[in-house]
Structure I
Amino acid sequence: MHLATRKIADRAFTSLGVFSTLLVAAALLILLLPIVVGGVGAYCFRGTVEFRRMLLENFARGDQAGLAAELEQARAARQPVFDALARYEAELSGLSPAERRARREPLNELKAALRELLGPLPDEPTPMLPRLQYGQTRWDRAKVKLEHVLYTTEWVQSDPSQMARPVLVPRVDQFRGTQLEPVFDVLARDLVAMLRPRWTFYPSFLTDKSVDVHVFGGIWAEVLGTLYLTLGAVLFAVPIGVLSAIYLVEYARENAVVGFIRSCISTLAGVPSIVFGLFGLAFFLNTLQLNGGQRSVLAGALTLALLILPVIIRAAEEAIRAVPHTFKEASLSLGASRWHTVLNVVLPAALPGILTGIVISMGRAAGETAPIIFTAAVSVGQPLQVWETLNHATPALPWNIYNLCTEHEAAAEIRHVQYGMVLTLVALVLLLNCAAIFLRARVSRRLTG
């Protein structure tokens, strides 16, 4: 190849590599930016006085005297709305039954919207569900609920050939000339005084328990459950995987049986995770009857261990093969046994490569959903102690992210929790990987002196 042609090819490959790197970086940015922005909103947001009241009543956290003063100021700002409702109720009592029925339905719809915005109305009994005991705890959601108070949605079909489209209609039109007409202007003008939002940093989102199925509170049970499942899977898979790799490289003879075993290991590495989940259900729960056939962290960790086992075996095999033969020959020539050579010479030299496989496996185990659906995960649960993992199921971040996004009745109301869980899961995987990479680098430095 001519020198000029080789230079052109080198520049072309370099440009292609740079372009590919930039493309991957842009894809990661597009993927991670919404997660980071949405997830940060779970930890840092404009919390209302209702949020601070919720914290004090459910977690005994906050300034009780200061909150009492804030609540009094918020009630004073809301009082004109409540007074107008009382006057309108009195006005209805003087109407005929037919007129009263006609006006009662719009009034009930307005009251329902006000309860979502401000919480229970005066003289109403305290609801049982925590989500109904408070108004909006976040200012961004309060603005959405204010729009529900100020407007109703009507579906209009201007053209018979087209689908109907939603149109916002001012709710005040239903109450023109009544005692409630000024209420809508008061709400739009004084909502800040009614809810008193201020910037809040809520690191306890990570460590608080869930209240009312994640409508309030934090995600500690899910974080702890993910850690239990991930570390449990690694605890079971690493010894078996490393010992299997040692046998295949150092002891097994190359024949058709060993080749078939290696093919099976490679095949298992590509099996969909849902298959491992079904196997865990059939074997650990239905056959072995772990925890009486009920889901548990133990069954989930064993299933995840099977999932990551092929990766650990292959990574350990390649790491052991990469150890120079002169290391083993020197040890054996000094009279060391084969097992002593493997344990004290080969494994320490192969440890950085083995740790790489463990890092990859930990990241996969932490993010898997399908294997734990049938074996370990529940939608709602309390944080477990270590000894409870043998016979209790646990919430976990991957499963609960899916569950909150698809099954929760208030999915649209808790987007911040969903994004917060995703950001926490990504951060947890990165933290586990960084810890393992740091350990790998430390081991490498010690081996190289």
Structure II
Amino acid sequence: MTISSPRPLLTIVLAAGKGMRMKSDVPKVMHRVAGRTLLGHVLALAATAGTSASAVVVGPDMPAVRTEVTHLAPAAVVFEQTQQRGTADAVLAARQGLQGHSGDVLVMFADTPLITADTVRRLVRALDQGAEVAVLGFHAKDATGYGRLVTDGLLAAGVANLLAIREHKDATPAERQIDFCNSGVMAFRTPNLLSLLDQIGTNNASGEYYLTDVIAIMRGQGRRAVAVAGVEEEMLGVNTRAHLAVAEGVFQRRARVHAMAEGATLIDPDTVWFAFDTRVGRDVVIEPNVFFGPGVSIGDRAIIRAHSHLTGASVEAGAEVGPFARLRPGARIGEGAKIGNFVEVKNAVFERGAKANHLAYIGDAHVGSKANIGAGTIFCNYDGFFKHRTEVGAGAFIGSNASLVAPVRIGEGAFIASGSVITKNVDADSLALARAVQENRPGWAAKFRALMSSRKNKR
């Protein structure tokens, strides 16, 4: 669902911060929540907001951030803030984008990944009531460090007339008692935003160009500004590893609630970890300690048993995975198929009803319907340089402890004897045996023990 706006919406995402408090060589906005970068979460929200154009402002020497923007939002234009001179300066770095835009402008921060589409929807809607700028605020349990929203005290439907925004460093003792704080997110509907931003100076404790100063300028010109109240949890800005962990926890709680509301059973919800794009069908049962990486879809009535790890995989209706299973990218588990304990599947398709019940590795393969992969079976797909494929026909039976050396094809209904090393194709309905002939030597073990004991006693 997108946000209806009477005019085109330009979203400017500020991603220039280095994030020194993260103690990381990775740019702050490239750290991940639920498998998606912080920047990715905000760009996705901008898309949901019905953005007609996007601009991302980055700092110098941030090629990874530029690459991420190109990957996630190819149409977005990247601008560089060459010096860290404040939030207004960051927005003005996108001057070229603002000059060519005649609609609404939404300013967001790339390190704030938890804001919901509904919250942004309410922010943009506030402009329809005659305000030229709407600021997203929240009531903080601890307001220390936040800018304060000074209002006329009237919060009708969560919206108040905004008189000023006072940064914590510049606030008076009385203003610091205010718990209504600035999230930094702003929506503008004004015909001369650039000229207003150009009027912002550095008369503050930090000597920076504050975007928040635009409120005082607009108020001085008799223009209306409003503050829209949101929920504190959504406004978390990630500046430390601890913040990152909190954001992860919030996302996971939301995802678990959503999955259960849509008809899935999570036996121990707090131990199930979802990615940003995990899709879970109805009547799915997920046992404790299951981790979903990006790119996973689970069909209706599937069962994911305890201690399983899935990434880049699909599990179709009625299939069963685990316990202690690992599905890697490209795993496709068909309807009613079974992947059991300590089985790893990578870039392989299991057709309907196929099964590998325990202790197997299946990589770069296609397993036909109702085929059986025995315990200890290895698909030898890598020769040290290249990957090769294995084809197992429908109804084939692969005995325990077999090794299938790719490239190789096992025909439909074929039978592979336990312990075999298969290096050649096997015809349909054939039996393949590839193991040494067994030789029994009566009395050998007793003689061996006596010999070795004698040697040991002489030492």
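Side notes on the structure shown:
- Winner on distance in nm of label points 7 Å out along Cα→Cβ at positions 178 and 226 once structures I, II are ranked, highest first: I
- Of the structures I, II, the one that 9 was derived from, the read-out being relative contact order in percent (Cα under 8 Å, 6 or more apart): II
- Entry that produces 0.95 once FRET efficiency 1/(1 + (r/R0)^6) of positions 322 and 402 (r between Cβ atoms, R0 = 41 Å, to 0.05) is calculated, selected from I, II: II
- helix-only ellipticity at 222 nm (-39500 (n - 2.57) for each DSSP H run of 4 or more, over all residues; to 500) derived as -6000 - corresponding label from I, II: II
- A value of 7.3 for distance in nm of label points 7 Å out along Cα→Cβ at positions 170 and 266, calculated from one of I, II, originates in structure I.
- For 60, 23, 21 (semi-axes √(5λ) of the Cα gyration tensor in Å, calculated) the corresponding structure among I, II: II
Bear in mind these aren't lab numbers, they're just calculated from the coordinates by the rules spelled out. Just so it is clear, the model here is predicted, and its values are computed rather than measured. Cβ atoms are built from the backbone, for glycine too; each structure is taken alone.
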